[in-house]
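Please treat every number below as a calculation from the coordinates, not as lab data. The model shown is predicted, which means the values in this text are computed figures rather than measured ones. Cβ atoms are built from the backbone, for glycine too; each structure is taken alone.
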Structure I
Amino acid sequence: MIEKTDDFLSMANQLQEKLVMYRHHLHAIPELDLSLPRTSAYVKERLESMDLKPIPVGESGLMVTIGGQHAGKVILIRADMDGLPIKEETDLSFASLNGNMHACGHDLHTSMLLGAAEILKANEGQLRGTVKLMFQPGEETLQGAKMMLEHGILDNPKVDAAMMLHVLTGMPIPAGQFVVPEAGGAISASSDWFELIIRGRGAHGAMPSAAVDPLNVAAHLHLALQGIISREISPIESAVLTIGVMEGGSASNVIPDTARIKGSVRTFDAKLRDKIETRIHEISAGIGDIFHAKVDVIYTRGCPEVKSDSELNHQMRTTIANTFGASSCIGLTQLIPGGKLMGSEDFSFVSQAVPSTSVFLNAGNTGEGYGYPMHHPKTMFSDEVLHRGAAAYAAFARDWLESNR
């Protein structure tokens, strides 16, 4: 048992060895998408050892509530648990050998939230409301948060606000430094993807006039779609349309019947997101008509943009300063010009439903051997920040409830 104290950082320090054990175990057994049987079972076992009663939420998801002894609001704190289909290439003694990898730090998030659970449970009587802990699968596939929302994670009791923590690595700031958004609004882009199937008419390469060349259509489509970004969107707005696949044909002297384009779209604005989807459909149909081809569009929506609430951001900065010292936190714009990340995060589904905030914690300084970015087979994260993440989760939940009683 940890020694109970009002100093959550001190309590987290007491848990550091345990958090390292959690993290090393989870790092060695990464699982993918929504199917996390071993990970979920381990987290459930750890929570039950704290006299908590985790409840399954959808496939592999877990929820546990702490507090409720005093009337008050409900704050949700979330950690994602899934890994990536990457073969690990680190020399860590606890490296994964199953062909998957925790290359985005979700093993740290889960371990930190387990630490926060123990701290909050030990201080349950002082919580001015209820803390709901969300252990989520399927973040990398952008399915887990939506699935847990559909299974009622924000209800019974109804959640009033939420926060997430994400580690960083390979950053030119000290390990253990927190990064918090300054203003409200979008901080992480939406993520959609599309596939264009171009149906023409094949022919011998010596007789192009007998063909409807789908490769020619694909070339024109590629150029025209980029015009959405360069000519139809204001320079002060941000969007990315990337073509990652162009394929068709198998012989140099044969014009194929079909070709295929695959791409992705990222924006920070819902209306802009809608506009780009509409224009992809319109441009594909138009260019298909011009060249007498048919273009089928398959457009898939992944997740919306992550929204950040300015009041919650302020509370997060206050909590970090009070818990770790004023120098422990910098603004997101100090690390990322403009304060927005083009990467996507399915916590966005939560942030669209309730006021939310995000905090980032650097777990690897470039000057200390942490030179690889996240999602790289050689990326690494420092164990030394685990107690800081646990304290941040717990202290923010306590402070927000106290400030909103």
Structure II
Amino acid sequence: EESMSLHFVTPSYTSGTKGVQRGHVMAEPKTREEFNRMKGRLKGAWVLITGKSNGFPIDFSAESDHRRDSIIEANMKTMEMNRAGKSKDPKNYKAVEPFDEPALFYREMREAGILGIIQSAPVPLVALYDRNNIMDMTFENLPVTPDIKLDEHQFELIERMVKERRQVILQFDIRNFFKPGPVKYHNVIGIIPGTEFPDEYVIMGGHLDAYDVATGGVDDGSGVTPTMEAARLIMAAGGKPKSTILVMLFAAEEFGLWGSQHWVNQNTEKLGFISNMFNRDYGPLPPVSISVTEAMWNDMEQICRPLNNINPDFPFELKKREPIERPEKPWGTDSGPFAVAGVPTLSFGLEDVKGYNFSYREIWHTERDTYNMSIPEYQEHAAVVTAVVVYGMACLNHLLPAEGYYK
């Protein structure tokens, strides 16, 4: 008898097992005939479903059940057409493949009493959240079927054994719990007051939250920590900026930019007096450039001049940029709501200068988003560069010119 410890994740806001659940494994039915043939065995089974996980759970809503019903009906017509075609011309007829939808008989399998569904997941494992149902989720309509994303290598082995009709028993104890809300989110904001223009601002920040499959050590620990260190460096050096520096660590970025959008909504009177919003949310790489408009060039040339004297390993380049369209909707990080409001959002160009083979896709919302994936010397340099540029901008006698930033 073979055994193994399983390597898996479950997306946020999906069901737990409510204790240890042990059961046999079956492959999902793909036709009505297959479902009818195996429905008696589905009770108490873990069901392997097709497709590759993208981190999101299978949609359990009534709308998706209706969509799956339509696919089942269309596939039945496709199979009837194939049977007719083969009957007329068995040698030359090329069969049309039915549409492959993961968990096609989801509602029926759930009603038959399955323990849960299991889908193959590429490594590193990604776990996101139920974005289709979360806003309508109540204690009356919570998900009840565990949705497991299993290491693709283990899935392949189990799937092969199931296809060989060998008995496979799996046991899970998934402790996903739902608790009554509301859940309070808090932005954390530090203020270094301006000595001459306290109602003008330079902002630097990142986001505090992370997906629960890992630690958020990179997304966005690699943004939050240099921001905090930059603030410490400014204060430790006795900095007295002319404009106010806001150090903003945002909540709930991953669930829709809630923290940054809330601040923008609550501080509309400040938006026209922000020189720039620096947002670091792109990994633990060192800043090596910044692209600015013609109107900003003279100020930024003076501000950035010291950067090439900090560390010869990290040369810094000032570049020119063309105006960009002002977005109508926020992009997927906390600078987005500021850009929609017309605030400049200059950001540093980043580069893996020393070739440490960092890959943001490897950690983005995956189990590998851990503290050891950050690169200390890059983080330290990022903090120093951020401190120099933010402080230099806050020491101007005027707001950084915004002309030509947006079209």
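Each of I, II could give mean count of other Cβ atoms within 10 Å over residues 112-119, but the derived value 21.6 comes from II.
If you line up I, II by FRET efficiency 1/(1 + (r/R0)^6) of positions 208 and 304 (r between Cβ atoms, R0 = 25 Å, to 0.05), the top spot, with the largest value, goes to II.
Out of I, II, which one gives 0.00 for FRET efficiency 1/(1 + (r/R0)^6) of positions 80 and 392 (r between Cβ atoms, R0 = 25 Å, to 0.05) as computed from the coordinates? The structure behind it is II.
Work out the source of -9000 here, i.e. which of I, II gives that when helix-only ellipticity at 222 nm (-39500 (n - 2.57) for each DSSP H run of 4 or more, over all residues; to 500) is computed.
Considering all the candidates, the number was obtained from II.
In this comparison of I, II, the computed figure 11.6 for mean projected area of the Cα convex hull in nm², for residues 184-327 alone is attributed to I. Taking volume of the Cα convex hull per residue in Å³ as the measure, the highest value among I, II is held by II. Which one of I, II has mean count of other Cβ atoms within 10 Å over residues 16-23, as calculated from the coordinates, equal to 18.2? Value 18.2 for mean count of other Cβ atoms within 10 Å over residues 16-23 corresponds to I out of I, II.
I, II: which one has relative contact order in percent (Cα under 8 Å, 6 or more apart), as calculated, at 19? Going through each structure in turn, the value belongs to II.
Give the label, chosen from I, II, of the structure having the highest value of distance in nm of label points 7 Å out along Cα→Cβ at positions 360 and 376.
Details: I: 1.6; II: 2.5.
Of structures I, II, the maximum of distance in nm of label points 7 Å out along Cα→Cβ at positions 360 and 376 occurs in II.
For FRET efficiency 1/(1 + (r/R0)^6) of positions 168 and 384 (r between Cβ atoms, R0 = 35 Å, to 0.05), the calculated result is 1.00, so let me know which of I, II that is. Source structure: I.
Taking distance in nm of label points 7 Å out along Cα→Cβ at positions 176 and 288 as the quantity of interest, name the structure among I, II where it is greatest.
The maximum falls on structure I.
Each of I, II could give Rg and Dmax of the Cα atoms in Å, for residues 104-239 alone, but the derived value 24.6, 82 comes from I.
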